[in-house]
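Just so you know, all these numbers are worked out from the coordinates, no wet-lab data involved. All of these numbers come straight from a predicted model, not from anything done at the bench. Cβ atoms are built from the backbone, for glycine too; each structure is taken alone.
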Structure I
Amino acid sequence: MQLYSYWRSSAAYRVRIALNLKDIDYQLIPITLVGQSPAHRSDAYRELNPQMLVPFLVDGAVSVGQSQAILEYLEEAYPACPLLPQRTDLRAAVRSFCNAICCDIHPLNNLRVMNYLTERLEISDQQRREWYSHWIQEGFRSAELTARHYSADGEFVFGDRPTLADLCLIPQMYNARRFRVAVTDYPTLKSIADFCEQTAAFRAAAPEAQPDAEGERRQSTGASSSPELQQKKAE
């Protein structure tokens with residue numbers, strides 16, 4: 001199994017947590033999204049993944065893009081350590097929580113959108129921060145109420161074990177703190193994030209724990225793709 005990932009991608013972060021929780025061995029292939037020649041724009045990566053996004057999972061003959069589709073695939077193909085509740089109503093509630101983050105918050109604040117705002121629309125840094133904070137706050141208000149209703153003890157969003165909801169929440173909380181959005185108004189979400197981030201599976205999936213985290217700061221911007229992609233193109 002191979003996961004094409006970028007260390008700061010919150011969507012890839014979700015998948016890394018799932019793989020860790022399910023104790024699945026995988027090879028992580030870093031794909032840079034920044035610089036003058038980002039790997040995700042290379043011909044080799046386009047051939048592998050026409051969307052040219054991360055994450056992208058290759059599991060033998062199976063290739064899957066989009067984090068939510070990957071998470072659902074892992075849940076079905078690797079049922080150990082289930083990340084959806086047994087009850088149908090709770091499964092629907094978990095998926096609803098995930099979609100609120102993955103559809104209503106994250107797309108408005110991802111790298112492509114933020115770059116468009118600054119490079120094409122030429123908004124100021126202050127306006128950029130206000131945009132980011134607005135959509136985080138919009139989403140977190142309802143997420144806090146949901147978590148308050150379903151969380152057993154402030155450790156996970158639903159009940160007393162991790163679900164896909166936590167996999168979506170933790171990366172979004174990481175981004176909120178990174179962009180200095182105040183999260184004190186969301187004590188349940190903060191409590192869940194504080195707890196999850198101390199557990200081994202979440203900690204190992206954190207952006208700073210990834211092999212490309214420090215490497216990106218040192219690498220030149222001339223490399224167009226990873227050696228793994230060059231090999232796949234040759235094959």
Structure II
Amino acid sequence: MSPEQGLVLYDYWRSSAAYRVRIALHLKGLAFEQRPVHLVRDGGEQHQPGYRRLNPQGLVPALVHEDRVLTQSMAICEYLEEAFPHAPLLPDDRHLRARARAMALAVACDIHPLNNLRVQRYLKQELGVGKDAVRDWMNHWMCEGFSALEEILAMAPGDLIYCQGGEPGLADCFLVPQVYNAERFGCDLSPFPRIRSITALCREHAAFVAAAPERQADAVPG
């Protein structure tokens with residue numbers, strides 16, 4: 001698939017933030033070029049001067065479009081929604097749009113920041129926290145966030161197939177990568193039947209299949 005729209009995604013196969021943007025791009029049917037940024041090799045390629053000039057935060061993803069650099073997964077998804085309004089990620093109703101954004105931000109602001117690679121490294125290397133305790137930390141905060149999301153989904157008007165209704169959208173782009181992280185770290189998801197059901201359905205959708213970490217060119221087996 002050639003990047004007809006001139007979209008270039010700086011990406012890492014196992015980054016949940018980059019995973020969100022991959023899903024959004026595929027849901028919109030947008031062709032894009034991927035440029036891997038290895039977050040572990042040689043201390044992390046995201047810290048190298050060349051990438052820091054692109055994204056001073058030293059994080060992935062970064063999306064380049066029309067010679068402009070976009071960062072932060074939520075901002076990128078909102079940009080894609082504005083620049084390419086076909087196959088919308090957000091509902092028409094303003095209240096439902098706010099609800100979808102709230103669910104996405106519950107992942108991006110409340111769950112993920114406590115569990116990302118920088119936090120894990122700080123806990124281990126600077127504070128001397130053991131591997132099992134780090135895993136417990138991550139699972140605690142993921143379960144806290146999932147508990148709230150499960151209740152939000154239960155309060156939704158009508159019957160939901162996906163987070164926002166009958167089609168996957170912005171909230172699903174954020175939920176599924178976080179579930180992927182939870183599974184990696186052995187988080188017990190049995191208390192969250194709605195989250196598990198939505199995730200299972202999303203994983204059958206072509207856009208989510210294409211965006212899955214193991215399907216990326218830079219994925220490491222095992």
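Among candidates I, II, the computation of percent of Cα pairs over 34 Å apart that gave 12 used structure II.
Out of I, II, which structure matches 3.3 when distance in nm of label points 7 Å out along Cα→Cβ at positions 43 and 211 is calculated? The read-out was computed on structure II. Taking distance in nm of label points 7 Å out along Cα→Cβ at positions 59 and 115 as the criterion, the top-ranked structure out of I, II is I, with the highest value.
Looking at FRET efficiency 1/(1 + (r/R0)^6) of positions 99 and 139 (r between Cβ atoms, R0 = 25 Å, to 0.05) for structures I, II, the greatest value goes to I.
With helix-only ellipticity at 222 nm (-39500 (n - 2.57) for each DSSP H run of 4 or more, over all residues; to 500) derived from the coordinates and found to be -14000, which of I, II does the value describe? For helix-only ellipticity at 222 nm (-39500 (n - 2.57) for each DSSP H run of 4 or more, over all residues; to 500), the value -14000 is produced by structure II. Taking relative contact order in percent (Cα under 8 Å, 6 or more apart) as the criterion, the largest value within structures I, II is that of I.
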